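The structures come next, written out as structure tokens.
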Structure P
Amino acid sequence: MSVTVQYRVQISKGNENVEGPDGADLVITVPIKVAQETGFDPTVAFMRGQLKAVGSTGALFDELSSGDASEIIGRLASEAG
């Protein structure tokens, strides 16, 4: 079974860049300020409580270890300007 993932980079209250389907099995959210830090690592951000996830922790760790989270969050953060 494939897990659906939605990524959200929060730019400001009520304003975020989103990739992935509504109603996803896993929703990953990170503030733009954190995502744009030099050397951003989503695993470290999660451990620091800066990256939030709703859904399966196992699926989250799969996303983090695959590199997908870093790539997608980086792209969403760069699209914000």
Structure Q
Amino acid sequence: MSTSTVAKRSIRAPFVVCIENGEYEADLLIGKIYRTVKPERNDRPADLRVVDESGEDYLYPAKWFVPVQLPPKAKRALTTA
């Protein structure tokens, strides 16, 4: 992966859609929109902290997600769920 790809992937967006889930089929659903949280101090730039199906935030490869822009009504629905 090129440096520019890593830089693009490390951009933090409040919401992302899952496009790959590796061996975490129960934790991440392909096509589902997930909320992200602020990275912690030692998180790698190539990872993304995502609130998964467990309701907790975990690190996953950022390349498994694509940032999405949502209308305000959708944002409110996803943050209160």
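Please treat every number below as a calculation from the coordinates, not as lab data. Everything numeric in this text was worked out from a predicted model, so none of it was measured. Cβ atoms are built from the backbone, for glycine too; each structure is taken alone.
Okay, here's what the table says:
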| read-out | value |
| --- | --- |
| Identity of the structure behind -10500 (criterion: helix-only ellipticity at 222 nm (-39500 (n - 2.57) for each DSSP H run of 4 or more, over all residues; to 500), calculated), options P, Q | P |
| Label whose coordinates, when Rg and Dmax of the Cα atoms in Å is calculated, return 11.5, 36 (choices P, Q) | P |
| Winner on distance in nm of label points 7 Å out along Cα→Cβ at positions 17 and 65 once structures P, Q are ranked, highest first | P |
| Winner on mean count of other Cβ atoms within 10 Å over residues 25-32 once structures P, Q are ranked, highest first | P |
